[in-house]
1. Upon calculation of helix-only ellipticity at 222 nm (-39500 (n - 2.57) for each DSSP H run of 4 or more, over all residues; to 500) from the atomic coordinates, which of the structures P, Q produces -5500?
2. With Cα extents along the principal axes in Å derived from the coordinates and found to be 54, 36, 35, which of P, Q does the value describe?
3. Comparing distance in nm of label points 7 Å out along Cα→Cβ at positions 21 and 141 across P, Q, which structure shows the greatest value?
4. For the read-out mean projected area of the Cα convex hull in nm², for residues 5-76 alone, a value of 7.0 was computed from one structure; give its label from P, Q.
5. Going by relative contact order in percent (Cα under 8 Å, 6 or more apart), which of structures P, Q comes out largest?
6. One of P, Q was used to compute distance in nm of label points 7 Å out along Cα→Cβ at positions 93 and 109, and the answer was 1.4. Which one was it?
7. Consider the structures P, Q: one of them gives 4.7 for distance in nm of label points 7 Å out along Cα→Cβ at positions 13 and 53 as calculated from the coordinates. Say which.
Structure P
Amino acid sequence: MTEPRWLSPDERRVWLRLAALMQLLPAALDAQLQRDADLTATAYLTLAMLSEEDDHRLRMSELGARSNASPSRMSHVVARLEKDGYVRRERSTDDGRGQVAVLTDAGLAKLEETAPGHVEHVRQLVFDPLAPEHLDQLDEVASAILGVLDPGGRFAATALARSRCSGQG
């Protein structure tokens, strides 16, 4: 049996900070969105991804990829957004089998109402503490880790990371 590759003191320090960040940041983002808009971060991102399409519609599989959500998680989130009147599901006109999520007028209004406060919160938590040179460093680090977590490139953020690394972004 080989000896475990224990973390060096520097690696341990960075890991503990990263672990704290992974727990505290999502909780802070969710708390703000719950308080101000009664939305989860995944629900907000789902509305945002739909709003970026000209026709405000995406196949469920593509919506999941852009929202960093598994198919079952995406189905659950869209069901809640449907219940709230922010999204509706339709059969795909391409093949009649797949489902398409469509942002409703109420969903677009909810997003437009929620976005300014959420973006300001993201700025305060993530971007304001960074020096300008840290932005590229954070992007590089996130891209490297995403490459390991999503080696098949199922999530859209991984594709963005790959295009940045290859100079296509």
Structure Q
Amino acid sequence: MKRLLIIGAGGHGQVLAEVAMACGYDRVDFLDDRNPCAVGTTDRAEALAGRYDGVIVSIGNNDLRRAFIQRLQAVHAPIATLVHPRAFVAPSASLGEGSVVLPGAVVNTRARVGKGCILSIGALVDHDARIDDFSHINAGAIVAAGKRAGGKIDPGGVVG
């Protein structure tokens, strides 16, 4: 059985749970400080991470996501990267650990996506583009060929 631990059980966490199932995970558990359905609170992340095949952080705030991923890296947790089967990532593109590519998103030829990034539904990262670590390219946003983006690009936003 392939198991994933998701840090954060909010809306984005629920999306990642469905993406994980589409990617072949059999069981998904959450750590969350406010959700009673979680298996524990976020202060248990380091202690529980090793019991899973992968751990991913589903916190939308880029700085908080960075902090959690760095905590997990410090204990050598198995940080997962998720790509929904209905997303496209070119064979020559690269994705950093802890990143997620949601349905309809495209990461084109030789594009580089950093660690801990969120590429929301329909986000487009064209060829040779660069996405900085811990960035969020929101729904329908476009990063044009050869451009660099970081931080949060709002829905429908264009870098290029």
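Here, each number is a calculation from the coordinates, and none is a lab measurement. Quick caveat, the model's predicted, so the values are computed rather than measured. Cβ atoms are built from the backbone, for glycine too; each structure is taken alone.
1. Q
2. P
3. Result for distance in nm of label points 7 Å out along Cα→Cβ at positions 21 and 141 over P, Q: largest is Q.
4. It was calculated from structure P.
5. P
6. Q
7. It was calculated from structure P.
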